[in-house]
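Pasting the structures here.
Read-outs: derived from the displayed coordinates by stated rules, not from any lab. Remember, it's a predicted structure, so these values are computed and weren't measured experimentally. Cβ atoms are built from the backbone, for glycine too; each structure is taken alone.
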Structure I
Amino acid sequence: MERIHATCVVIKGMGILLRGQPGCGKSDLALRLIDEGAGLVADDYTELSIKNDHLCACAPLAIQGLLEVRGVGIVRIGCIPRVPVVAIFDLVTLAQIERLPEPQKECFEGVDIARYCLHGFDASATTKVRLALKAQAENLFHCP
């Protein structure tokens, strides 16, 4: 099992990792996604393992069900125990985002996971996450 600095939420059974530097908006984006119906898996640190050829995520026991809400505190909201990870969203500055990026993948112990870059504080960030998941699941990306 590998522990990484990332927040994980689940949307319609699909686990997503939110990665980035401290203060980039991981917990903030997770909070907005949860407010729109996603479930918390892990905040701040996520444990990854391979099970049946799938990358799976869960929370370390010490922080299970806890979400850090900047300006409010640490809140117990419960969590989903384990989910398969289908995408990674790296939260970066606006200047680091390509307008039309090439598809990217990241390999974890032989399992390829789709990777995207977002600015976590954009008002449209939650919509972009959901659209990327839909496009990925339904093969809707346009590749000229």
Structure II
Amino acid sequence: MPRSERWIVISLLLVSVCVLATAAWLRPDPRGYGTHRQLLLPSCDFLADTGYPCASCGLTTSFAHMMRGQIGRAGRAQPFGVVLFLGVVGHAAWLAWCWVGGRSYLEWLERSWKRWAALGLVTALAGWAYKVVTTV
């Protein structure tokens, strides 16, 4: 693996670890959304203005639950959060494997990004639909 690609892999792995560490540090909001406020982020204007959850509503809460092994609560907070969390963990493992084994991460990414993007889009829309249906 070229040196420049190693830096990309290490950087992406570090980002994944930071996301997971942050999720471990956060306390899941019992409402199923709003955990992001602990990061000093603003309240969701979409929810306040429309009464409907935004597409990412509950993601941070879902991640915080997943870090605690609370899969059911994570799924109720945001089903896409469960899928995305597993994706982050799997991606981190794949990055580590590429780094240690010298496999080309960029070649894999070039071959597979469209499938992963399609899966992400479909599951994100399904998660949003779930939140809308269960919120109203």
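Source structure of the calculated read-out (Rg and Dmax of the Cα atoms in Å, 16.5, 52) within I, II: II. One of I, II was used to compute relative contact order in percent (Cα under 8 Å, 6 or more apart), and the result was 30. Which label is that? Only structure II yields this read-out. Taking distance in nm of label points 7 Å out along Cα→Cβ at positions 50 and 122 as the criterion, the highest value among I, II goes to I.
Taking distance in nm of label points 7 Å out along Cα→Cβ at positions 74 and 98 as the measure, the highest value among I, II is held by I. When helix-only ellipticity at 222 nm (-39500 (n - 2.57) for each DSSP H run of 4 or more, over all residues; to 500) is computed for each of I, II, the one that comes out at -5000 is I.
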